[in-house]
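Q: Multiple structures follow.
Quick note: the coordinates plus some simple rules give every number you see, no bench work behind them. Model, not experiment: these values are computed from the prediction. Cβ atoms are built from the backbone, for glycine too; each structure is taken alone.
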Structure 1
Amino acid sequence: MTSALPTTDMFADETRRLAALHALALLDSEPEREFDALVALAAEMLGCPTAMLTLVDTDRLWIKATSKGDRGEIARDVGMCTHTIQGSVPLVVDDLTRDPRFESSPIVSPEDGLRFYAGAPIHAVDGVGERHAIGALCIVDTVPRSLNDAGRRALTHLATLAETTIAARSAAQKALSIAQTADRQAAALVRQDRIFRQAERMAAFGSWRLDFADDRLEWSDGVYHIYGLPMTAPPTMAVAMDFYPPYARAEITAGIARAIETGESLDLEVDFRTVQGEQRRVRVLGEFEEAGDAPGALVGVFQDVTERHALELTLRRSADTDSLTGIANRAAFDRALDTAMTRAHEHDTPLLLALLDLDGFKAINDTLGHTAGDDVLRGVGRVLEAPWLKGSFAARLGGDEFAVIVDDAVLSVSPDYVCRRLEEALRFPIAMSGLAMVSAGTVGIATLDRDCHTIRDFVHRADTILYQAKRARVGERRRTERRNVA
């Protein structure tokens, strides 16, 4: 019979896991924008009111970041993340009150407590290269819900992004510390230099130093590698700045000026192009180094964050895009309409909102099948991105309902023309298995008035016009049918 008592190996694993967590200096630390942005993205992308990044300490769960902004800690044995770090895949509990592991937890309640939980483990690598689960990226809700396969994959991707952010943070902190102390540690220079070069290769970063006494710029091997320059070429500020677009060059120049004047740290993430012409994304960190009566220097770290930046953009696009049609979804539409209305009121410019509803879409699904219905929806997506709409913002609101925000100076003063063109474009044939039908749609267009200041009112006006147009179309069809019968 197997013993249920903890083994020596289990205690050793937990000791190493806690050592890896404590080495990161994340517990009880101040809020950091990278983690706050990550949990906000998780809550928005997965449509859950609360997302958190938690760290599992000896006897507590410490909340490093939360989309609600209220950080703190709870006892380890009443939370769910302790169970999450014991597995390698997301832990999803549709209803916590029905799970014997959590039903008695004081934070779980059918009235005002937690009901839903989904979390993916977050790992960190310790000093000997072992990987340990140190916490979780999780979403919670006070009502039962579920998470589909796409949501589980997204949660796993976001947890990977959290791991990358933690690793980059740790590497940058270590590198910055090394860069600040390297000149004062002559006795350990060789050993420190070897460690630093290894860290550069692992984290794709390098160190730099700008001496204000003679404007002399120094780079480590890692910076040369990111630039794609041979290490035989002495760096100068003029050469270094040539690889940035104008806006980034201005940001870096202003940041250096602030650091000299106020001692404020430099922390920028900007676009960058290598000697070979490769477009990259880099992060520039720097801190002012006092030198007594001398002008001093800036010492810092230069890191290639292209892959992390690309993953963030991909996740954001996924959160804003309708997967079937490739145009914007409802969440992105609400933000775009709010921005367009604010701009139109501020500049007194016209704005149109067109709502589109497909006619007979159910009949196409019933007759030709859902594959044909999906083809119709994709076709509508292409129609709403036609060149004649001149960059108007198109979105699928759900089902067979679509919307277009028209702010072009010419189109926005011609609602009848826009309506007619859209309804003409929505008429296209669809065929499947030898059967053919014609897709069609009705359009309702509202013009933004001075007294309309909310999205809800604007959408309601357009929806009312759409409803009237559909009723008129149904009435016309019935009159035509009666004439044909007569």
Structure 2
Amino acid sequence: MKKFGFIAHMPDEPGSLERAAGIIKKYEGNINRIQYDRRIDPCTVFYEVTASEDAYLRITGDLAAIGYLQTSLKPLSFLKFSVHLPHTAGSLCQFLKYTTDSGANIGFVDFDDAGRYPDRVTISLNLENPAAVDRLLDQLKSRYQLEILEYDITGKHLDDTIFYVRFAQEIRELIGESENSFLLSFLADTNHIAQELMNRGNNPRQVFDSVLLTGRTLRATTGRNFYADVQKIHVTPRVDLFCFQMPCGGSIYILATPDEALMIDTGYGIYHNDVMAMFSHYGLGDERRFSQLIISHADADHCGAGGFFPAGALMHAGTRDIIKTNNRAYGSRSEHSVLEAFYTKMINLFSQFNPSKEITCLPHTGSATRSIFPVLGNVKIGDLELEVLEGLGGHTYGQIYLYSGSEGLLFTADAVINFASLTPERAAYNSLADFLVTSVNVDSDLARRERKALLKLAAETDRTLALQEKRCRCCGGHGAVSVLENGKLAPYGEIMRYSVSDA
């Protein structure tokens, strides 16, 4: 027995759900999930059933035979027009025979003989076959006076009677043409999290809007619209630190000497070409300049461009496993969360996820500790040496931190962030993830412990370095490199704005 999912598109009439349930029962299938909301789409129902493979084939075969099984999400043609009908008995019925024969789905009808235009009917139609539109118009024009109000073959103006077809068309615009099987699967997954969040009191339309806005915001901040906020900090006689805040997602850090460079987190894959042009502007060379990548954790905005670089990536084994399983909650108490699994697939798709292929995993345990964190090893570039600290798994399993007490550097990944340094645009983008997964931390209790310990470590390092007039620079996974001022994070040094016009 296996679990299968499928989408049914059935008539909006009494008995349709019962008829489909009867077919599932006939082959001893067990319904694990069903979701239908006529406020979203009056004809689409999502199912997950447990059945044998043979029974599943028979169930879907019978549903297909009666026209209930949805197997494609083709863009439909949209036609809206006004027609002048004689004010006689049966004239509307005769007219509707032509629309029915064309296979059109009527989404809107407006007629009132007491209104301003007593002989005019306004109708909108959705048709799967564009050629049928032409045939229908030819038939109608020879018999009626028509006024075409809108005609669209791209699917951009489809009405709400076929919400999911519209949604699929908008996904196509973000990712390009895709197989029907992929789109149907993505649609079912999106519906599943909409169902989950609706049960928590959220508006399901907001779920679909947030998914689309995530993809659109990423696309809208590439190419000519790409920008970054940049800090350059002199760390040692041989090493400079660069912080690049991306338009969306996490920051990229570069530790550079005259001879080589080390990258800490890579940003989204979708930004790679823009990032490399920016690196060139700051004298950081091309992909071959980087001797090593260090990945703090497995979220796409931190590891999603690793595959573009020839250098191997150093990461925790948990980060490697999250990348393999395509589930950011892997290894945590939230591992079976529908929300986390969907978000990982969605953001990897929209951000053109391309993680490193050559991976070196850190040791499983460390012989020493720093604060509450095991020390897993060291990394070195030029005259700078950093300890690698193992996180507790609050944000994601396998998140790591980097620390140099002597030079006052603490890379805190997504455990400590100066949220006040985020622009309103970045904060708005981050809020989409917060809504879709309810919390970006897979274990909020552990996340609080980590944040408290890291801030304490930063404060202790500040006190140790005070006689040298140095500070502990906190390099968060998002936002500006910051220092503690009266217990709060404040941006450190100058922040420059890079835009494509600078390149």
Structure 3
Amino acid sequence: MSRPLRHISRHHNPFPQTGVSIAEDRIPRYDDLPPSLVALLHARATQTPSAEAVAELGGERLTYRQLWDRAATVAGGLREAGIARGDRVAVRYSAGVDWVLGFFGTILAGGIAVTPNTRSTVQETRFVLDDAGVSVDLAPGTPLPSGEPYADEELGLSDPAAMFYTSGTTGSPKGVPTTHEGFLTNAENMVRVLSLPPDIGAGLRTLISIPLFHVTGCNSQLLAALYVGGAAVIMPALDQAALIEALGTENITLLVTVPAVYSLMLRNPGFADARIDSVRWVGYGGAAIAPTLVAALQKAFPRARVFNGYGMTETAALMTVLPHDDAFAHADSVGYAVPTVELAIVPLHDDPDVGELVARGANVMSGYWNRPGETASALKGGWMHTGDIVRVDHAGRIHIIDRLKDIIIRGGENVSSLEVEAVLAAAPTVLEAAVLAVPDDVMGEKVGAVLFGESVDVDAVISHCRENLADFKVPQFVHVSTTPLPRNAGGKLLKAQLRETTAWGAPLR
């Protein structure tokens, strides 16, 4: 017999739901979104034509009028190439102005922008292009299409605008078509959870160091900035020195990246002289963060409010956000549901507060691209099953325990790899940590840790773990990596790769 869902109350949720309605399909939706991304961009080009929209570090800068005009020209070129509504166009340029023009040009043409990981191998890229049925491939070195300006202004909220692919860390990546409503809903959620002033406009300048083919970089930074009339400052590649310098030279107000990047940035000698007075919001996600790093960020950016965000490709980015007021005391939490997402859990055992997280909302996908079987597995009874095991506290905050597939079962005891990783992240000399199951003939599985840092002191790390973890959770196998741990574009550890490449030595005890 299936266990009943436990709905997560919004009683203590700090995010406003004004203007959110729930229709017969039980999906929370905003009442007054722009009709489409096309309508949004046109409105910005009309209302604030000379305001800066996009700036590529070391490259071009575009005002809203220039962005609209040039994207319309790209759309015209795509139409002349035969692109019709619903056709797929791959956007594979490096992060920067051309990527943005290819993305919006495709949408203005009525097509669906497909955004492959630009770091993929030739074979991986070919899989995505074939799977999506791409008609035009805007590959590196390929000039942007050009033609008579065109904009499909009949597109609506339910029309698909783009398709991102899941990271493929557990198999072939899956395409996730995202509608205009999904993108715009996530942008409005960003406005609500950050309490952005209604008139912020050009005062929002976000520095994008996360790749644009990832939903955080595109949806929660690029599109969120354009949604309020701000500017997206894009780094073509992550560079610590350039990032630190840009905080001041570009008057950055919103900064979002993964904890590992912040940890390295705060250790960078150049940060001491950084101009950071403009920074008002500092966001992170994609990996566990130590409370000490949260405190360090609050100290390093005294005028900023910090926040933790959690989401998936399947939810067009955000599902939950942990606000500034909870950031230190509840650093192990990813926070509360955003305004248009309803959350519940499917209890695993007898504890009603622990189970698999499920979600529904206007920014949640309606299915995978051409994957009916996997869609049926993910979407059951109107809820998307995330595969994340969580604990819900008394206030309705979500604490991720682990992925279903990453829980280590040691002699019948469940060990959360994320819990152990969080402790390791706070250990001396450790910059990055990944926890994996090590097969064992007696216990079934034991706890293994892959560490990267500055002259890692394994004895000190294990001593720290014994002070903060139950004995059965303390790693018995440790491998010290000489290079940073492999991650996908969103900063998530590529554990499948580590499982294949890590050579474990003798157990510590």
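Q: Thinking of 1, 2, 3, which structure, once distance in nm of label points 7 Å out along Cα→Cβ at positions 120 and 424 is computed, gives back 2.9?
A: 3
Q: May I pose another question? Ranked on distance in nm of label points 7 Å out along Cα→Cβ at positions 112 and 336, which label among 1, 2, 3 comes first with the largest value?
A: Once distance in nm of label points 7 Å out along Cα→Cβ at positions 112 and 336 is worked out for each structure, 2 has the highest.
Q: So helix-only ellipticity at 222 nm (-39500 (n - 2.57) for each DSSP H run of 4 or more, over all residues; to 500), computed for just one structure, reads -10500; which one of 1, 2, 3 is that?
A: Source structure: 2.
Q: For which of 1, 2, 3 does Cα Rg over 2.2 N^0.38 Å, for residues 328-391 alone, calculated from the coordinates, equal 1.52?
A: 2
Q: Sticking with this structure for a sec: If distance in nm of label points 7 Å out along Cα→Cβ at positions 24 and 272 computes to 4.2, which of 1, 2, 3 did it come from?
A: 2
Q: Using the calculated result 15.2 for mean count of other Cβ atoms within 10 Å over residues 232-239, pick out the matching structure from 1, 2, 3.
A: 2
Q: Given a value of -0.86, -0.99 for log10 I(q)/I(0) by the Debye sum over Cα atoms at q = 0.09, 0.10 Å⁻¹, calculated from one of 1, 2, 3, which structure does it belong to?
A: This figure was derived from 1.
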